[in-house]
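Trainee: Take a look at these structures.
Nothing in this text is a laboratory measurement; each read-out follows from the coordinates by a stated rule. Quick caveat, the model's predicted, so the values are computed rather than measured. Cβ atoms are built from the backbone, for glycine too; each structure is taken alone.
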Structure I
Amino acid sequence: MFKSLPKTAIGLGLTLALTGCASSIPLLDKFTAKPEQPVEVALPENVKGVGMKDVQNEAWWSLLGDASLVAVVEQALKNNTDVRLANERLNEAGAVLGIAKSQQWPSIFGQFTSGRNRPSQAGNVPVFGGQNVYESNQIGVGASWELDLWGRIGALEDAARASFMQQGYNVRGARLSVAATAASLHTQVRVLRLQVQVLEQTLESRDAAYKLAKQRYDVGLSNELQLRQTEAELLAVRAQLPDTREQLSRAENALAVIVGGNTPALPPLGVDNLNLTSIFILPENTPSELLLRRPDLAAAEQQLLAGEADLEAARKAFFPTIGLSAFGGRESADLSDLFTGPAKIWSFQSQITQPIFQAGRLTNERDAAIARRNQAVLQYEASVRTAFQEIYDAIVAQREARERLQARQEQVQTLTQVVRLAQLRVDNGVANQLELLDAQRNLLNAQLSWASAWQSQQGATLAMIRALGGGFNAEQVAFKE
């Protein structure tokens, strides 16, 4: 079969291909993350260390032991548009991979044609017997096949496979992002509802205090300064409440969007149950485990592999293309004679196509592939560095968030006693109303800060889980083709 291919044509094609493979764009060295020692973290007191192995389950949100959080995240993963869009992109990438695989095999087709033809009687071809209309009927089976001697089609298949894997990891990344965002909004909504509740209760007490101060002022038992300061405290809370309500409305709307519908019922928070979380997420075997767990790093690596395969295919485009085609069937002028013995036809062809002049198209396509591959190298390097930064930031955030929350809790407890003592002093006539108002204002600010600190603690835990790549089902890490 291949003896019929002209050796001079193949030799000329190889010469032209080799001379066109050089590029003025240098290839960047492939980035390799250097192994480091596992991160050592000193655990705070009365806390359980939870490592990567304890977050193997994809439903990592269940670690926090909050039934409402589980309901919110699961609804978000079911209905969120980003997750569904990522799944459809994975389906598309799988179909593209199937197309690339099919290029390795011959293309077989059936064909039936029927037509009438009238040649020119004034042309160079004589018309016999005065006949000027000819009929032709043809039926048969044909095949065509491009021989992948240089590996160009195989490189395109490798690129499609890497793109499919990349989209698979992107699905995991989308699920992780949506779950973390839903969990964060779940906490934010509950904290803002608590802050609105505290402000509303404070507003009621301030309003009662102002009415009492007004009565005392009207009968001459207090001066105008005390009245106006009491009024100022009332107006301060009244002005703060709309801002918090607006933040709550925005957070509730964002949560409804991410869950794709009505938000599940969220149990209310109380100032007395803003406790420290009992777990502390720890990184283990960094960075080897991190590179395998984080979907964005795995996707960036697959993007790099796809870029290298595309570059290989672009280089092989300079080589000759060798194709084979064959056709066999029957042909006759009359349809009734189509299946008679003399109507048999067959043909076989081999063809070599060597690009000679493309006005720089192949060279530019190769240089573009080099540039895309270099971009993938830099993106992978940047992703790895960002991942380690997020790990170290999350470690610090967890530790400092715990200390902050504990300090705020102690502050609220102390200021609660201050308010109680100030009320006793006012009741006994030892102090005036301004001292009590000052203590109440400090307590209000401390309670609001306590709620914000609890939200920060929950967010730090979520940030650590997200930085580690979330959870996953170890049996489903490798995506099936």
Structure II
Amino acid sequence: MRVLVVGGGYVGMYTALYLQRHLKAELRSGKAEIVVVTPDPYMTYQPFLPEAAAGNISPRHVVVPLRRVLDKCRIVIGEARSVDHAKRTATITTLATDEEGTGPVQLRYDELVIAPGSISRTLPVPGLADYGIGFKTVEEAIGLRNHVIEQMDIASSTRDPAIRDAALTFVFVGGGYAGVEALAELEDMARYTARYYHNVKPGDLKWVLVEATGRILPEVGEEMGQYAVRELRARNIDVRLDTRLESCEGRVAVLSDGTRLPTRTVVWTAGVKPAPLLAATDLPRNERGRLRCTAHLTVEGVEHAWAAGDAAAVPDLTAGEPGRECAPNAQHAVRQAKVLARNVIATLRGAPLEEYAHKYAGSVASLGLHKGVAHVYGRKLKGYPAWFMHRAYHLSRVPTFNRKARVLAEWTLAGLFKREIVSLGSLEHPRAEFELAAGPPPSHPRPPSPGGNTGASGEPRDTRGSNDIPRGIQDGGPTSD
């Protein structure tokens, strides 16, 4: 019997982990096999992405290596392109098939757990595909950190006030957890970093939060959401409510209230939508594209198919309202995964299934170092207590003791030492320096200017530490994208 788990996020990892713990005899005897298909060999703990972007946590401690945690499972690094549940087959593309130039492979299964998660929900905003930056993966978080610091380098180096203003303007679109926490943490980091620049002051940086509705952080309640707005505005963050991004073509953010903001940074965090894989299955979906599920976490009207998390529309039995669904968040996903795994085992052993019922405990959000808001079990907290609760809660939820210990150690060290303000943007193009050295010399070398950048031998001198302004920066060229 083969259990196919599609996705290595919250639901995928926790489901496979629970299955391998409780199917030990079947796995040893070869009667059962657990296959996890995931595009990445790790699970990302997304609530820690803002702190990773701000440098409070090392990026490698935000992710959990699946091969170490799921050592009794078969991990396939690839993507499920489609699922034909009637035939019990999934079409998979892997790194090997891409490398060899062969087509996708068909993988047969007996039980299907489909949990591919979600992707960023974008709108047809002109220029967004060219200049927008997402904030859903650890790569995007670290790339954004490097980008922010590089914009400060550009502003410090240029003599053009227009380029300087654009470099120091940061626009975040979306007032949910991702947008607010990312903006708050990065603003904290940038304000601290500014002390190391002789000509960039914290007041020179312009941070703008654009939210299409009339409130931010709706999960923490209206009162705490209003407090969060006041807190952000007290830090000179421009919070625009009931405002939309109309365009960002030509590196100019145009808002629905008519404001035009020349900027080199537009971060898009305006919600998520189900993974495209769901549309390539023969499983029933609702009007929002999520799989229709029962309270047992089975796909409605289908046998041997299970779903949870962002991909699943699971009825909320604790809401007291017919038709109400569980919110697609980590709090539900982790708990749903355990119930789902127990029900898969119950099906294999002929036992009755368990219904998923969890009353939403509340929400916590960070607004930067020592600042936060929380609405948990009816209690409202703000400031330092909320920030402490935010850290304590997520430390308890990050998977594995290994990661808990490492994150706690990093927080402790961060309280004793200064922030790291290093930008490693070259990591995104690690071969660029070698390609330049190994490539052919330019056909028309640029003659040295009188008294210019040459040493006594006539060879070019390394001017990276000089005060000369690179031409790309003077002209406003994209030096960090």
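Trainee: Kindly point out which one of I, II the value 3.2 was derived from, the read-out being distance in nm of label points 7 Å out along Cα→Cβ at positions 114 and 402.
Mentor: II
Trainee: State the single structure among I, II that was used to calculate relative contact order in percent (Cα under 8 Å, 6 or more apart), giving 17.
Mentor: II
Trainee: Can you tell which of I, II yields 18.4 when mean count of other Cβ atoms within 10 Å over residues 106-113 is derived from it?
Mentor: Source structure: II.
Trainee: Looking at structures I, II, which one was mean count of other Cβ atoms within 10 Å over residues 266-273 calculated from, given that it came out as 12.9?
Mentor: Working through the options, I get structure I.
Trainee: Looking at structures I, II, which one was P(r) over Cα pairs in 20 Å bins from 0, in percent calculated from, given that it came out as 21, 50, 25, 4, 0?
Mentor: II
Trainee: Taking -21000 as the value of helix-only ellipticity at 222 nm (-39500 (n - 2.57) for each DSSP H run of 4 or more, over all residues; to 500) derived from one of the structures shown (I, II), identify that structure.
Mentor: Derived from I, not from the others.
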